[in-house]
Structure I
Amino acid sequence: MPNQFAKTRPVDKPYAIFRSPDGNFTWHVCKTYQMPEKEKANQYARWFVWAKSGFTYGSFEAGDTYSREVMSYGMLVAAEPEWLTAYGKHLGYPTPQEYTEGCM
């Protein structure tokens, strides 16, 4: 089965959104390079993200980051239903679009 998250998305249409518990960091996951099953066995698995923090002066900056760092330091706050299924999360999270519309 091909990686359904391999196509790069724009910052406003991510597959998933993670936030740090203190709210200072936000990651919009816009591409994964491996399927979730493969990521578990690869400590260097990476995602293409748009990240925002106080260090980026409130703007998003794009780049690759280790998926384990996002999942370790961030909490999932929104995701597409396909993401929730693939990563074994319970349904009930808003989609990224619903989440960002509620934050505006």
Structure II
Amino acid sequence: MNEILSHGVFAIIAAMAAVTVFTRLAGYWMMGRVTLTPRVMRMLDALPGSVVAALIMPVVLKEGASAAVAMIAVALLVIWLRNEFVALACGIAIIAGLRFMGW
């Protein structure tokens, strides 16, 4: 093998895959032991929005107003068009245009 693809790289990839499988199986196992009360169901319903906010906010804080404008535009376009691909393409065009203008 060459230096880039040594056995260590494959071991790291295998370890990451094992951890991923473990966390998914552990989640199913743990949720099998939780009573699904209305409170738990509300928490599970709110979880996807929390994950999206956790992914978006660091980008907005780092990139500033241009990223905020582009992300708001993408969110509105997804709601309006129901097409994530078109909304994402428009968001990329918006942020590229704002950066070109110096935002």
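Laboratory data are not the source of any read-out in this text; all were calculated from the coordinates shown. Predicted model, so just to flag it, every value in this text is computed and none were measured. Cβ atoms are built from the backbone, for glycine too; each structure is taken alone.
Calculated for structures I, II, mean projected area of the Cα convex hull in nm², for residues 48-87 alone is largest in I.
Computed over structures I, II, Rg/Rh (Cα atoms, Kirkwood Rh) reaches its largest value in II. Comparing distance in nm of label points 7 Å out along Cα→Cβ at positions 40 and 64 across structures I, II, the highest figure comes from II. When helix-only ellipticity at 222 nm (-39500 (n - 2.57) for each DSSP H run of 4 or more, over all residues; to 500) is computed for each of I, II, the one that comes out at -28500 is II. Quick check on the output: 27 is relative contact order in percent (Cα under 8 Å, 6 or more apart), derived from one of I, II. Which one produced it? Going through each structure in turn, the value belongs to I. Between structures I, II, the greatest calculated value of distance in nm of label points 7 Å out along Cα→Cβ at positions 8 and 80 is seen in II. If you line up I, II by FRET efficiency 1/(1 + (r/R0)^6) of positions 16 and 72 (r between Cβ atoms, R0 = 35 Å, to 0.05), the top spot, with the largest value, goes to I.
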